[in-house]
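Following this line, the structures themselves.
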Structure I
């Protein structure tokens, strides 16, 4: 029993040593995504709002474009999150594309 626990602890230490650089890199990417989401969203939506307010456009159209832009930024960050976690996003992108074709 003691030999089994010794071998098990050695395997755990080897596993941690092998995958810790990858996990640290992914954690750093996740932190970057977390801390850049709100500033990027506020900058893009704020800039678009300033541009659209200068033009003479309907208020409903301006709100629709701002909401759509905010939603696209959220989807972009969500897909990046899935990629960092190791999930393949090609099928999700194909689904989003087919929904876009269907709506169009």
Structure II
């Protein structure tokens, strides 16, 4: 999956895969499948797809349907995503040790 956003290329094939979150089954209205990636520049982004009732939902004016997108994230947004969807060990592996 490749997309240019604000004159920057985001490419899931060349970025480092960091983690994944999946909910539901493909074709469901609430299906969600997101993967977090880190570019060589250190920037994070989500590559995701989802059903009509997710943030990836789209419309043609007459009906709603699932779609895919790439969403750039700040480091804080990436930390929040990892905290919510990954284990504590995975968080530490990605971002390093945290305070107790």
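Here, each number is a calculation from the coordinates, and none is a lab measurement. Here the structure is a predicted model, which means the values were calculated and not measured. Cβ atoms are built from the backbone, for glycine too; each structure is taken alone.
Things worth noting here:
- Calculated for structures I, II, relative contact order in percent (Cα under 8 Å, 6 or more apart) is largest in I.
- Here the criterion is Cα Rg over 2.2 N^0.38 Å, for residues 10-49 alone, and among I, II the highest value is seen for I.
- When helix-only ellipticity at 222 nm (-39500 (n - 2.57) for each DSSP H run of 4 or more, over all residues; to 500) is computed for each of I, II, the one that comes out at -5500 is II.
- Structures I, II were shown, and Cα Rg over 2.2 N^0.38 Å at 1.16 was computed from II.
- For mean count of other Cβ atoms within 10 Å over residues 18-25 computed as 14.6, the structure of I, II it came from: II
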